[in-house]
1. To which of 1, 2, 3 does the computed value 0.95 (FRET efficiency 1/(1 + (r/R0)^6) of positions 17 and 145 (r between Cβ atoms, R0 = 30 Å, to 0.05)) belong?
2. Tell me which of 1, 2, 3 gives 8, 27, 30, 16, 9, 6, 3, 1, 0 when you compute P(r) over Cα pairs in 10 Å bins from 0, in percent.
3. For distance in nm of label points 7 Å out along Cα→Cβ at positions 25 and 105, which of the structures 1, 2, 3 scores highest?
4. On mean count of other Cβ atoms within 10 Å over residues 73-80, which of the structures labelled 1, 2, 3 is highest?
5. For FRET efficiency 1/(1 + (r/R0)^6) of positions 9 and 65 (r between Cβ atoms, R0 = 25 Å, to 0.05), the calculated result is 0.00, so let me know which of 1, 2, 3 that is.
6. Ranked by relative contact order in percent (Cα under 8 Å, 6 or more apart), which of 1, 2, 3 sits at the highest value?
Structure 1
Amino acid sequence: MPKGKIIVVSAPSGSGKSTLIKEIKQKFPDILESISTTTRLPREHEENGKHYFFVTKEEFLKQKREDDFIEWAEVHDNFYGTSKTFVETNLSQGNSVLFDIDVQGANNLKALYGDEARVIFILPPSLEELERRLRNRGTETETALNTRLRNARKEMEYKEKADFVLVNDDLEQSKEKMVSLVRGILEE
């Protein structure tokens, strides 16, 4: 049985990553989405075990000490990690796994899997547009918004390391490009 593919989608917050991942899941329903473990609090619509595995900082650090994470990162004062067992089991069964992950996590996956992990990096059209999108969400305090914008400037440098870069300036065109990229990866 052929091994599954690793598809990594990374972007600064507000780049449209979630919308484009939704399109991937709709067009490629057989791709499994990796569920990250996090110490951040759930947002209103998020469910434990579906969107994330929500744990305390103490629980996360225990799992980390026990080498339960294939990658982990601290982002915006919270921890995020990906279960080794989940990923390895699915890949060996021929299932492709989609990662919605930050830049640090993408770096870690690339370091571990090399060219087996194909990274698609999404960029906003500009930092001004990114700020507008984040403000329109209405989910961030001013302090959190400023932290995300500061981090976004650093994260955007990652585009040089990604396998593919997609500038999300026109949503419908970006959806088409994303579907095309994923189809190409699955056919490799």
Structure 2
Amino acid sequence: MKQHLLPAIRLTIVCIIVFIVIYPAVVWGIAQLTPNKGQAATITVNGKKYYTNIAQRFTADKYFWSRPSAAAYNAASAGGSNKGPTNPGYLKEVQLRIDTFLVHNPGISKNEIPSDVITASGSGLDPDISVPAAMVQVKRIAKTRNLSEATVQQLVQQYIQQPLLGMMGTQRINVLQLNLALDNIK
């Protein structure tokens, strides 16, 4: 018994040191190298605090719409729906999103809708949309806000974020920041 008990105790002590002390310290150290030092990315506008790295729900026609969220935009329940691409419930949800998008964006055909406008991200909290997802909404927003399409397109161009190091990922636009800028157009 002694030959099994002592190695088990040593292994437990090593695991405690590695997984409770060393690993969290390494993760914390890496987080300190990021722009927000591991803290949530926030902005304050008119006294209201917004998290720019968590998706917000926008459904009004005067705003750019975020990606759909399987977590109902609730960070406490982040995650995908785990429904496969052939699941009837999932297909029904996607079709409903397509139908809703087409109603609010007349003149757009089904095959012009970017996938990130109708499918949720893996976390359900992706704050960004693709450039095509923003551009396909320009006409609706310009009409609703009585702005020229060129003005709205120019604003979209200003908020395009480039891939990390110019090669990791794709161009993207933070929907919250874009919508806040849209509210500031006079």
Structure 3
Amino acid sequence: MTIEEAKAKLKEGNQAYVKSGRNPGTFERAERERLAREGQHPYACVISCSDSRVVPEHIFSAGLGQLFTIRNAGNVIGVHEIGSCEYAAEHLHVPLIVVLGHTHCGAVEEAFKQAADTHEKQKEDALESPIEEVVREILEVTGEYTDTSAMEIENARAGVEKLRKDPTLARLAADGELAILAAIYDTESGFVRFDI
């Protein structure tokens, strides 16, 4: 599948999801058995938040074996996410990687609250827990914003930039075998914006 075909398939799947509210993807036993025998051939890699309202397979009307998904709080990009994307692109030949942010992201909202906090002692104390490491990652890439919506978009864009700096992914992109883009999922409407 080409980059444009993969992007079109994601858009069509999202439109079907918004319209019907169900996932027509295949999850049947026969498909599980076929994938076990023949291996996986996903058409896209989606990095999304672990938020229970953000389920890429449903959002894009995908079944088993169609999406290579990576999920964590705040859809942050670190060494594990980059390594997983390398595997998807180099070994599974996925032509498209999407960093999917979303509205009402709790991790971004926490980062926004901490950005507004002027008490340095509170910030130092907060950075002792693992979830605060996620918040710190988001704060590093979102800069100074006056609302969480802008931070959600910038967080997804920054994730794309981190992936594009990876030598393996950069080579595949330069060869025209891979595209990496950011998108935002609206948790209320179900619609995904790719033009961010």
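The numbers here are math on the coordinates, done by the rules we state, and not lab data. The shown structure was predicted, so the numbers you read here are calculated from the model rather than taken from an experiment. Cβ atoms are built from the backbone, for glycine too; each structure is taken alone.
1. Matching structure: 1.
2. Among 1, 2, 3, the structure yielding 8, 27, 30, 16, 9, 6, 3, 1, 0 for P(r) over Cα pairs in 10 Å bins from 0, in percent is 2.
3. 2
4. 3
5. 2
6. 1
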